[in-house]
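Chemist: Below, each structure is written out as structure tokens.
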Structure 1
Amino acid sequence: MELLKATVKSFNGTTYKATVQVSGSLATWLEDVPVARNIAAGEMVAGRYCAVVFFDAANPNDAVVTAVHT
């Protein structure tokens with residue numbers, strides 16, 4: 001398991017999934033990353049930092065946004 005800092009690029013409140021850019025990775029954005037339901041939709045604003053947990057570092061589809069902060 002790995003915890004990385006990222007930036008929210010967009011959020012879909014219907015599917016509760018986000019597009020995020022992992023810090024240090026300028027060209028790679030991860031799309032359709034599930035967001036923990038305890039995070040209010042209003043907090044998922046583009047440009048905010050977030051914490052992303054990768055359960056399998058080799059599989060970016062096996063991740064979840066667990067927190068947001070300024």
Structure 2
Amino acid sequence: MAVIKTIDLVGVSTESWRDAAHKALEEATKTLRNVEGFTVLETSATVDDAGDIAEYHTSVRIRFRISR
């Protein structure tokens with residue numbers, strides 16, 4: 001029987017929401033094995049004093065299979 005565990009992460013990028021999601025996945029795969037996919041939960045951004053986007057944030061739920 002398989003068990004899948006999830007963790008929630010927030011990727012941060014100065015380029016785009018897509019890049020932020022990729023960075024979250026990249027970090028997760030450094031320490032997790034058997035990553036099967038992820039779901040984008042939310043996107044947001046921070047704004048600088050000039051009213052421009054300073055950082056893109058993408059919240060993701062990473063799914064990975066537990067192995068013994």
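No lab work stands behind these numbers, since they all come straight from the coordinates. This is a predicted model, so every value here is computed, not measured. Cβ atoms are built from the backbone, for glycine too; each structure is taken alone.
Chemist: Quick one: helix-only ellipticity at 222 nm (-39500 (n - 2.57) for each DSSP H run of 4 or more, over all residues; to 500) came out at 0 when computed from one of 1, 2, so which one is it?
Modeler: Traced to structure 1.
Chemist: Can you rank 1, 2 by relative contact order in percent (Cα under 8 Å, 6 or more apart) and just name the one with the largest value?
Modeler: 2
Chemist: Let me ask something additional. One of 1, 2 was used to compute mean projected area of the Cα convex hull in nm², and the result was 4.7. Which label is that? The partial results should precede the final answer.
Modeler: On the way: 1: 4.2; 2: 4.7.
It traces back to 2.
Chemist: For distance in nm of label points 7 Å out along Cα→Cβ at positions 8 and 32, the calculated result is 2.1, so let me know which of 1, 2 that is.
Modeler: 1
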